[in-house]
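Take a look at the structures below.
Since every read-out is calculated from the coordinates, none of them should be taken as a lab result. Since the model is a prediction, treat every value here as computed from it, not as a measurement.
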Structure I
Amino acid sequence: MSRTTRAAGAEPLGPTGADIAYQNRILPGVSRTFALTIPQMPAPLAHEVCNGYLLCRIADTIEDEPALPLAAKQRFLGRLSHVVDGDESSAAFAADLHPRLSNRTLTAERELVANTARIVRVTRGLRRPQRKAIERCVRVMSGGMAEFQRQASVRGLDDVPHLNRYCYHVAGVVGETITELLCAHSRDIARHKGTLLALSASFGQALQMTNILKDLWDDHRRGVCWLPRDVFRVAGYDLRGLASGRTGPRFAEGLFVLLGIARHHVGNAMRYILLVPSQQAGVRRFLLWTLGMSVLTLRRIHAHPQFRGAEDVKISRRSVRATCVVTSLLARSDRALGLLCRAFVRRLPADQKSGFQVVVR
């Protein structure tokens, strides 16, 4: 008897065609970036990654919802993990959470939560290794988010190790999960599994640090800050100054240290990509396009350290198209990709170290 059948409020055994169609339809509404990159991968890999991403997006929605008090966020994050594991009804979970989401949450995200059962039915229909990888991802992410919500404040995180730990729980584990899915998809990729797993959390941190820096002002307005205090303290800036919007050269100095750390993780991400065999062009495009857009955003932040919102450092559609075209043309050439990566990050600050240890799990 399956775990799903044993659970109270058991889910149906598998998805319908309508469930799969819904998963594909909702993706562009919650992420234009991943709606562009995920379909580059071959089936059924794209289908599996999309499913995992949407479940993580539900966790993100809980974390970011300003109308939910701390206790409710922790409760719903725990319940989400049980839902994905098959130990709780997804319909009951959605019926309880959806009415509590405010209009400050995107309409598409509210719709996704309302249709949690559809996404979970797709998860239930995956092969066991893929399903277990996604279940672990949601479990680690939800637990980490619940932990960090207790510590969230406008004061920021304690230090860089604290930032690394946060990034692991919300993004590094996603890198590990994608690695598991890639290795289950291809024996050629699986030959490098140990090294890929060692680099995967760093790849995730490159993307997450981009989001943290890009969204720092929007996060602060909703009462949280994920910047590490130690970096800015050394630079002579008190993060309490963000409340008044006061920045200046000392804030920029701290920002540049974080850009240098992000650059370090970008380098690890590129090493990860080059371990994927060149004949896996679709997988490489997915990874390259995702990383390329992140690097473009980091460059925008570096060029405009006094920005006041994510819109100020948003990359243009023209830049996105150019990145996709160039990386697609070079996807099979390790040497060309290495040169391109070095050219892309050249303008970013070097990782200064400065006593701040960068941890690669």
Structure II
Amino acid sequence: MKDRKKNILFLLHTPPPVHGSSLVGKAIKDSNVINNQFHSRYINLLLSRKVDDSGKIKTSKTFRFVIIWFHLFGKLIHKRPELCYFALTTTGSGFRKDVLLVFLLRLFRVRILYHIHNRGIVNEKKTWLNKSLYRYVFKKQYVILLSENLYYDVEAYVPRSKVLYCPNGIKDFQPTTELLSLPEIRPFNILFFSNLLAEKGVFVLIDACAKLRDKGLYFRCDFVGGEADITEDQFNKYVQQKGLVEQVRYLGKKYGNLKEMTFEQADVFVLPSKCDCFPLVILEAMQHRLPVITTNEGGMPDMVEDGYNGYLLQHYDDVETLSDKLEYLFNRPDLCIELGLNGRMKYEENFTLEIFEQRLLSILQKVIN
């Protein structure tokens, strides 16, 4: 007799808006590897429809949450799952919203597996209320983290025996001949590909570009992504103030072949972020054989080995070091190629979508059994 498929309820994020957690959620929902192994049901937890809606209180978001709560209630009544995979938001209003869903799951005695894509518990646990809520949420439950470097954030509430690690992975990309055709004489192309958030280091990179301009380097820096806490007008005004109109451009959002072409035309990828845990965009840069300059934060050191496939800034706002590293690569095109090839190998060995699916499948099987 064939074994019955175990029943898993997935509470996760799917686009829109597009960000790391929602892309991982979509990958899980679309995964034949996971869906063929389990009887899977899905609920999208995202209340925001745009990046800059995150953290804002809106009537529409309250209405969506009420629908999600009753949707979850209905699924629990219809068939109680043997496991609930929960992409938990651990800070702010998103966390308090998720606590109400956790309460419902606990009421039905459902085992929970949390998958955490953000951080900040160490800062939010300072209040008595948050401490109590974290103890309630994490009590006796397993937690998936993106990197061992992020364990410090949950250490006060989750023992190591309850922690499992699953780095992100993304679908492979192979460039076509059309994407690779570049002019022989062109500027050194620096790429920033993320939403326009101050914490992502947007102004830090612009300041570094000003130093490169002062040194007489022939370069271009493209910023690609959606507006967030920095608008296009604010971005352009800052660029004008720095006298970088000829070198720095905001290109808006890019998708499909236009997105891939943007990566293929770059020489180096830069993300001086202080808020990310394990940004998928760094993996995309590694796919495209780009050296990466990022910050020694969260899971970034798992992706970028300093001096092997890029460089790690010890402080996200270290404009001087960032400009020095960019100048160093500008003068060494062969090193750019070498670091990029190392990054591609590191991606293939550790961060493909197939590797991610197998890791997550093993975790789900371990916890549910």
> One of I, II was used to compute percent of Cα pairs over 28 Å apart, and the answer was 47. Which one was it?
Replying inline: II
>> Tell me which structure, out of I, II, gives 12.4, 39 once Rg and Dmax of the Cα atoms in Å, for residues 284-347 alone is calculated.
In response: I
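For helix-only ellipticity at 222 nm (-39500 (n - 2.57) for each DSSP H run of 4 or more, over all residues; to 500), the calculated result is -21500, so let me know which of I, II that is. Let's see the in-between values first.
Numbers: I: -21500; II: -13000.
Checking each candidate, the match is I.
Can you say which of I, II returns 1.02 when Rg/Rh (Cα atoms, Kirkwood Rh), for residues 172-339 alone is computed?
The read-out comes from structure I.
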